[in-house]
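What follows is a group of structures, each given as C-alpha cells.
Computed from the coordinates by the stated procedures, all read-outs in this text should not be read as laboratory data. Computed from a predicted model, the values in this text were never measured in an experiment. Cβ atoms are built from the backbone, for glycine too; each structure is taken alone.
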Structure P
Amino acid sequence: MKRTLLSASLLCIAGTAAAADWPTSYKFDNGGQLAITGNFAYDQNHFSGDDARFENADDMRRKEFGATYKLDGVFDAMAYYDFQAEVWLDIYMRFQTKAWFGKDYGAIRVGYIKTPVGLDSVGSSRSISFLEAPLATQAIYEGRRTGVEWALTRKTWNLQLQGFAGGTPEGTNHGTTMAGHFTWTPHKAEGDVIHLGVGYSVENPDTTSQRVRAKIEAGLTDTRLIDSGALPGTSHIERGGLEFIRIAGPFTVLAEHLEENVARGDGFDDFHAQGNTVYGSWVVTGESRAYTGTLGNVTPKGPAGALELLLRYSDLDLNDGNIQGGYQHDWTVGANYYFSKHFKVQANYIKASSRRAGVTIEPDAVEMRAQVMF
C-alpha cells in the first residue's frame, strides 16, 4: 500500500507540474527541432465476480522515454523505449520525397515500426481511449516489425504499403510480412472527421506454430479466458480489418471488425478468428478528440480541464471447427479526465463474459490510471 500511494503521489506531482508547457525541445538555426518524449502510466486493477484466478494488482504500466528529431518537409526520426516492459518501441527514420524531387511522391520510412491492422494499437499508447486494447486487437494485431513503409497522403485519402523482413531489436518474431492500409477521409477538420479504412497483411513467420488469445481488458494480469492453444503446421497468417471513426464535435464513435486466418499444412485445418469493437465517447466539457489518422487525446480549452465519458463493447471468437478456443465479450464503462495536454487520469469498469469448453466465467474489473506524457 505504501508503494502504491508513493507511486501515485509522484505521478500526481509530476502531472501538476505538467500543467505548464515543459521546455522539452530545442530548435536549431536550420529549423530542425530536437525533442525528448515520454509516457508514464501507473495502474491499479481490482477484480471481482469470479474465483481466485485473478489477483488484484498495482504497478507502473508504462515507462516510455525517447527522443525525436524533425526538419519540416524533409526528414524526421524517433527512438523510443519502454523501461517497464524492457522493449524497444518505434525506431525509425522517415524521408519526404518532395525534398528530394521537388514533388510529393509520399514519405518513405525505414526502421522498427507498427504493422497497420488494429486501430487501437496503431495509435499512440498515450492517447488510447480505454486503459487497454479491445479483445480482437489484442489477439490479431501483429505488433511492430523491422522494414520499410511508403505512405502517400492526399486531402481526402491516405495509402500505406509496408514490407518487413525482420523482427524485434530483442531478436524475436523474425519472418516476413507484406501489408497495406487505405483510409478515406471525406471530412477531416477539427471536430468533424469521417474515417473509413481497410487494412490487410500476410505474415510468413519463422516458426511453424502460432497461438491466438486475449486477456480480459486489464493490463496487470496474465490470465486468459479464451485461447486457441498451439497451432502447429502454420505456414502463413492473413490479417484484415475494416475501420470507422466519426468525430462530431464532442461526440466520437469508433467501430472495427478484425479477422485472422492461420493457414496450416501437414494435414492440419486452417484456423479462423474474428472479433469486433464498437465504442462511443462524449466530452462533457465540449472539446473534440484529436485526429491524426487515429484518435488522439483531448486538449482542454479551459483551466478546469476536460471530462470524457465512454462506453465500449468488444468480442472475440476463437471457435473454429475442431479448435474450440472459446468466445468472449466485454462491456466497458470509462471516464477520462484531462487536467492538461500532459496529464490525465482514467477509470474503467469492465464486465466480461467468456465461454470455453462449456464453462462460463464472468469476472468484473475496476481499473484506474494516472498518466503523464510529454
Structure Q
Amino acid sequence: MKNNNTNIKMLIDDLNERKKELDCLYEINRILKYTEAPLDEVFNDIITEISLGWQFPEICKVQILYDGKSYKSEGLKLTELKQTAKIKVEDAEIGEIQVYYIKPVRTDKKPIFLHEEQKLLNTIAENISQYITLRRFKDLLQSKENISEKLNIPVGLGKWLSEMNLSESEIKKVTTTKVNFKKCESIFKQGTFASYIVIQTKGLTRAFVEDMNERSFTFKIIKPYDIIGLSSLFGDGRYAFSAATLTPAEGYLIEKTTMINIIESNIKFNFELLKWYSTNFKLIFTKMNFLANKHALGRIANTLIYLSKSIFNERIIDNSISRRNIAELSGMSTENAVRILSELKSDGIIKISKNGIEIIHHDLLKTFSIAG
C-alpha cells in the first residue's frame, strides 16, 4: 500500500511539473505575439515565466544574453547549477538563455535539471529566435518604407536599393534624375559613348545586339527593378548593346562617375553587383547554348517559357511582346517564328488571343525546349 501511495505521489508530482512547463510555454508564446513591445520588456517578462516554470522556482534565476546586453533576474548568482540553450538566427549564434539555481538543491532526482526542462528551454530559445527574425524583418521593412517616403521614391525601389546594400545617402545620389520613356523609345545605342546607366522602375525594355545590316538579337527583357548598361562602366567606355522600351517606362539616370564612386566605397554593394553579373552571365550562356544546339521549335519553346516564367510570372505572355520580339529572342526570322507559333496553336499547346499568348500545356512545351 505504501509503495502504491508513493507511486501515485510521484505521478502527481510529474504531472504537476508538466503542467508548470506547459503553462510556462503558453505564457512565453503569448508574450512573443507582441512584436511592437520594447525588447527589454519582452525579455524581462520571459525571464519571470521561465523562473516560475522550473522545478524549484524559489531559487531559480535566469539570464538572457543578446546583442551584447544582459537581461537577468533580480538576485542572479552565476553558479555551477546551470542550464543553457543557444538563440540562433540563420544558423548563427546571437544569444543564449541561462537558467541557474542560486543555492544547493536537495533532491533525490538525478540530474537536478529535468530532461523535460532542457527540452522546454530549447523550445523557448527557438521561439525567441523566430521572434527576433520577425522583428528584424519588420524593422528592415519599416526602414525601407521610411527611406522611400523621405526621398519621395517608390516603396518598391527603396526596398530593392536597400537590399542591394546601398545607404540612404547613396540611394539619394542614384535617384536624383528621374526619366520617363515612351513606348519603343531608345534608351541608349550600341557603340555610343557611355555616360550614364539606368535603373528601371516601370515598364519593359529589350536589350539587344545589332550587326552591320541592322539585324538584331534580343538577349534579355528587362523589367522593374533592374540596372541597364552596367557593363559599360569599365572597358572601352561604350555601350556593348542597345536598349529600347517595349512599353512606356520609367527609371533613374545615374552618371557613370557617381556609380563608380559608390562601387569604390561600398564593399557590400559590390557583392550584390557580382550576384547580378553572375545571374546575367548565366542567362547569356543559356542563350548561347540554345542558339548553337537547338532547332527552331526548341528555341521558340525556350523563349515562351522564359517570357512566361521570368518576365510575366504567369501563363499568359502579354501582347506587349510582339512576334518580332519573340523571333529576335529566339534567333530566327519573324516568318519562321510566326509559322512555329501557328503550329503550336494548332496542336493546342498555346492559345493566341488579343490579350497575348497563353501557354496551355507547359510540360509539353518544356519537353520541346529540352529536346531541341
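The maximum of FRET efficiency 1/(1 + (r/R0)^6) of positions 262 and 334 (r between Cβ atoms, R0 = 30 Å, to 0.05) over structures P, Q, that is, the highest value, falls on P.
Can you rank P, Q by mean projected area of the Cα convex hull in nm² and just name the one with the largest value?
Q
Of structures P, Q, the largest value of FRET efficiency 1/(1 + (r/R0)^6) of positions 46 and 294 (r between Cβ atoms, R0 = 41 Å, to 0.05) belongs to P.
When FRET efficiency 1/(1 + (r/R0)^6) of positions 62 and 286 (r between Cβ atoms, R0 = 35 Å, to 0.05) is calculated for each of P, Q, the greatest value falls to P. Taking relative contact order in percent (Cα under 8 Å, 6 or more apart) as the criterion, the highest value among P, Q goes to P. When helix-only ellipticity at 222 nm (-39500 (n - 2.57) for each DSSP H run of 4 or more, over all residues; to 500) is computed across structures P, Q, the figure -2000 traces back to P.
Here Cα Rg over 2.2 N^0.38 Å, for residues 70-253 alone has been calculated and equals 1.10, so which of P, Q was it run on? Only one of P, Q returns 1.10 for Cα Rg over 2.2 N^0.38 Å, for residues 70-253 alone, namely P.
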